[in-house]
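> Below are structures written as structure tokens.
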Structure 1
Amino acid sequence: MDNSGELPYFSMDQYSDTADLLLQFDLETLKERTAPSPERDLLTSDSEILGDKEAAWCKKVLGLTHFLVRGTRWDIACTVARISQFNQNPTTGMKLALEYLAGYLLHTLDHKIGGCRPTEPDKIRVFCDSDHYGDSRLTHKSHTGVMILLNGVPVHWRSNKQPRIAESPAAAEIYALKEAIKDSRLFCWVAEEMGLNVQWSFTVMCDSAQAISFQKDTCPRSKLRGSIDLRLAWVKEMRDLKMVSVEKVASEENAADLLTKIMRPSKFRNLRDKIQKFEAVQI
């Protein structure tokens, strides 16, 4: 808690855990980086399988970065999820990617999440996104990203591959929207038990017009027929406007976009800074 401002500022960080990680694995002298990954090609740049000692080193470092992601580091979630695909058989490219990520952690040791106690009713904002065939060098499965903000503060995020190959960008976005609705309902139920005044219905922000149309009016003659079983329970739940509504958001304003794509450093920083500004604006 910081009392230096007009209102107490509450925050969480993993400064000591991150510093210990860098020190323990001799990563504290690396060049500082302004993004967790510079490009998609770094991870696949060298497919040589590492020896047992180096492979164990990679797995330990990767495991600790997962700990950071589960705590406060939403900004590295997509990069860590992507590197994890090499965890079974670590390669030289994986080691290079981990070293580059470590350079970003070194540059952002003071990363934190937090805000002031709101004087107005609590506000929950949900963002979702997917990346269809966006990582074809590794897999044809699409990637899902979900981020929930409470009074502007990131409190829930996910970045993971979808279990099945989506046949179109629309199908991938619909699946991501379903995951966002599922995560949001659970978050809202827990928030109510904690005493927050949750407003139903909540809104999910999505940058896909096709997914929004599907959520509002599922049509059995849609071009998606054969891709999605319209009898599934989650399809009906998505249409329950009493619990959730879906609104369009521009891609450059979609916080979940950062959880699905490896971006150029400049684009990554712009979106990361926008999410961090949400904390300052919404509180």
Structure 2
Amino acid sequence: MLAVGSPLFSVVVPCRDEGEMLARTLESIAASRGPSYEVIVVDDQSRDPVEPHNLAGARLVRGPGLGPAAARNAGAAVAKAEFLVFVDAHVLVPPDWLEILLAIFRRYPGLAAVSPGIAAEDNPRRVGYGLTWDARLNVRWLSRPLGTLAEVPLLPGGCLAVRRQVFLAAGGFDRGFRGYGHEDEEISLRLWLLGHQLAATGEFSIVHRFRPRFPYLVKLGEMYYNLLRMGVIHFSEERMAKLLFLVRKSIDPTLLVARLMVDGSVMDRERLARERVRDDGWFFERFGIPF
């Protein structure tokens, strides 16, 4: 239950070594109008730690240093609002973004989560509205919805708004993920399989800085571990075998598979098989994903 006087939105901004972009992002959020909101910055063990006096009133949480999934969960754990909005620390949002998100959630009570268009900072005309997978499980951006809202298979973590109660009931971002990669894909898939609806809106877009390299170390093994963990938990045996075949073209997955067998992934698979109301076959057929 939400406390009296709680904000309508909790904006969670995970960051790690973002430098001046974090200040730009917070300045952009501070210009938001309409619904009440709080801002929670999760510093996921930056080499130059973020200090509270630099956050313009935002709440600072120290992250565990385990990557975006754990950092976002750390922010959500202290959030007070009815709606959570996870945004990257290198985005610019329009002043009316929370007004539009609130109107969408109120207009569509069955909608669990929504994302706006994501425009590239170096080319604002290049905008993606939600994501899908190709035949090799590479993500691909989708075009603008014909209407104001369209169901999409995957929502990008750069700006993802979700009903807080749905997020908590689903267990948040995968707690077994380590490092960067696939956390937004996994939670999107999980929400769909649990019976929820996800959509992209064409009513507004945010500006996102797509960087040629990360400001922190990204370990390839962690990215593939997250991908394989998602497969173990959600995919049929046939699709899991296909995923392993694809991964073997890039790395030797032997140690990663051994780790997955003892880290609780199999138990998570069994638990979610009992809880979900749809299976992965439904998901891939519904969105025409040839995998």
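> Output the label of whichever structure in 1, 2 has the greatest value of mean count of other Cβ atoms within 10 Å over residues 63-70.
Answer by largest value of mean count of other Cβ atoms within 10 Å over residues 63-70: 2.
> If semi-axes √(5λ) of the Cα gyration tensor in Å is computed to be 32, 27, 14, which of 1, 2 is the source?
The read-out comes from structure 1.
> Here P(r) over Cα pairs in 5 Å bins from 0, in percent, for residues 23-150 alone has been calculated and equals 2, 9, 18, 20, 20, 13, 9, 5, 3, 1, 1, 0, so which of 1, 2 was it run on?
Checking each candidate, the match is 1.
> Starting from the value 0.70: which structure in 1, 2 was FRET efficiency 1/(1 + (r/R0)^6) of positions 31 and 167 (r between Cβ atoms, R0 = 30 Å, to 0.05) calculated from?
This value belongs to structure 2.
> Upon calculation of helix-only ellipticity at 222 nm (-39500 (n - 2.57) for each DSSP H run of 4 or more, over all residues; to 500) from the atomic coordinates, which of the structures 1, 2 produces -10500?
The correct label is 2.
> If we compute FRET efficiency 1/(1 + (r/R0)^6) of positions 71 and 207 (r between Cβ atoms, R0 = 30 Å, to 0.05) for structures 1, 2, which one ends up with the highest value?
Largest value of FRET efficiency 1/(1 + (r/R0)^6) of positions 71 and 207 (r between Cβ atoms, R0 = 30 Å, to 0.05): 2.
Laboratory data are not the source of any read-out in this text; all were calculated from the coordinates shown. The structure displayed is predicted, hence computed values, not measured ones. Cβ atoms are built from the backbone, for glycine too; each structure is taken alone.
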